[in-house]
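Peer 1: Some structures are shown below for you to check.
Values in this text are rule-based calculations from the coordinates and carry no lab data. The model shown is predicted, which means the values in this text are computed figures rather than measured ones. Cβ atoms are built from the backbone, for glycine too; each structure is taken alone.
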Structure 1
Amino acid sequence: MRSSQRLVVALASAGCTWPHEDWPPPDDPYVSGVLSVSPPYDGLAETTADVVVLHCEDPAVSFPGLLEVLRTRGVPALVVSPRRDTEAVVEVFRAGAGYLVEGDHCPAMMSSAVVAATVGHTYLSPSACDALREGAGRMAATDDAMQRLRALLSPREQQIMELLSTGLGARQIGQRLRLSEKTVRNNLSNIYAKLDARSGTDAVLRWLGTTPVLRT
């Protein structure tokens with residue numbers, strides 16, 4: 001995130017009516033304005049957007065094409081969709097994008113999610129988080145390899161992973177557990193090594209059992 005300027009957001013709307021006509025408000029402390037881009041989103045190459053928000057009915061249809069464009073620019077993404085099933089949420093989350101279920105968030109949460117994306121935090125609205133954890137819980141409960149993977153972590157590391165998987169960042173986790181942010185980040189580095197994870201998103205997917213783990 002640019003330290004001295006508010007963010008510019010590119011709104012990629014795939015045939016849906018934007019649910020927040022009043023967002024961002026003129027006095028939003030984080031977002032200066034929104035630019036509209038349409039499929040196939042070639043116009044993104046000419047924008048100075050800091051974050052891209054995709055509003056669509058079905059991410060499985062609309063997100064892959066946008067993702068290909070974003071990979072060439074390195075711009076973070078956030079998906080807003082009425083779908084709240086595990087499959088939809090997991091696929092978006094696996095790609096490193098945040099997910100807000102339509103009707104499950106307010107304009108203030110939208111701004112928070114946009115800011116979080118710029119610092120590498122994958123933001124989930126409550127329903128999206130519930131969908132991810134519900135489906136993952138069913139899978140992990142009968143997966144011996146998943147249980148062995150979780151057993152690699154200390155009790156403190158398990159606490160941190162539980163909070164990370166609810167969408168909290170290092171600072172918020174530290175506040176919950178009364179730890180410094182540096183301590184949490186050190187723990188996260190150890191966790192990533194133990195889970196053979198490349199990022200926080202990858203670690204959460206492994207922790208929840210929604211990505212393959214090595215069979216031992």
Structure 2
Amino acid sequence: MRNKNQPIAVEGYPFIALFAFITIIFALLGWRCLTVVLLVLTLFSVYFFRNPDRTIPQGEDLVVSPADGKVVFAGLVQEDRFLNEEVLKISVFMSVFNVHVNRVPCSGTVVDQFYNKGQFVNAALDKASIDNEQGGLVLETAAGEKILFVQIAGLIARRIVTYPVVGDLLERGQRYGLIRFGSRVDIYLPKNVESDIKLGDRCVAGETVLGRLV
């Protein structure tokens with residue numbers, strides 16, 4: 001998978017290079033105000049695409065958060081697209097200030113995936129789970145449990161990046177993609193999962209335990 005040993009996600013290099021180049025041009029032209037603005041954008045791009053290492057908790061039955069951010073939904077829903085059953089849905093909203101590199105919630109094999117074009121409404125809203133541009137993976141654990149996790153674009157996000165394909169074996173906490181400039185990730189777990197996650201909780205991708213499979 002990409003970005004394993006990269007302090008800055010490689011998807012950010014074109015943005016950083018572009019803003020840095022324009023900053024230099026404006027500086028050479030003596031346009032101080034625009035130079036400062038572009039310098040800020042360059043530094044923000046570096047900050048946005050940061051790719052920190054994480055300490056992954058041990059335990060084969062643990063499910064970790066796929067994203068940094070705030071829990072904006074946690075409850076039982078009927079998932080009829082892929083799982084066809086009532087499941088526990090947890091939605092983590094990423095603001096532009098959160099790390100946007102996403103991580104695999106639990107170990108398993110990718111058995112299905114999808115990508116749908118859509119709208120770009122506020123990713124913090126519930127209807128974003130259906131209406132917005134999104135890409136998802138269905139993972140099957142060694143115990144046969146299926147887990148769906150979906151990257152969803154937001155108001156500003158226009159590009160979902162997902163590395164794995166069907167058949168790939170993934171490890172919990174592994175980097176598997178990112179979404180550019182504000183978004184959310186929904187994860188659908190078996191309804192009998194042991195979870196203490198509640199609305200408003202803050203999550204750290206790859207570290208925060210969302211639940212324990214039983």
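Peer 1: Have a look at 1, 2 and say which one yields 15 for relative contact order in percent (Cα under 8 Å, 6 or more apart), as calculated.
Peer 2: Value 15 for relative contact order in percent (Cα under 8 Å, 6 or more apart) corresponds to 1 out of 1, 2.
Peer 1: A value of -14000 was derived for helix-only ellipticity at 222 nm (-39500 (n - 2.57) for each DSSP H run of 4 or more, over all residues; to 500); which structure in 1, 2 was it taken from?
Peer 2: Derived from the structure labelled 1.
Peer 1: As an exercise: distance in nm of label points 7 Å out along Cα→Cβ at positions 11 and 147, calculated from one structure in 1, 2, equals 4.9. Which structure is it?
Peer 2: 1
Peer 1: Here is a follow-up. Which structure, out of 1, 2, was mean count of other Cβ atoms within 10 Å over residues 51-58 derived from, given a value of 13.0?
Peer 2: 2
Peer 1: Using distance in nm of label points 7 Å out along Cα→Cβ at positions 59 and 187, single out the structure from 1, 2 with the greatest value.
Peer 2: The structure with the largest value is 1.
Peer 1: 8.7 is what came out when mean projected area of the Cα convex hull in nm², for residues 43-170 alone was calculated for one structure; which of 1, 2 is it?
Peer 2: 1
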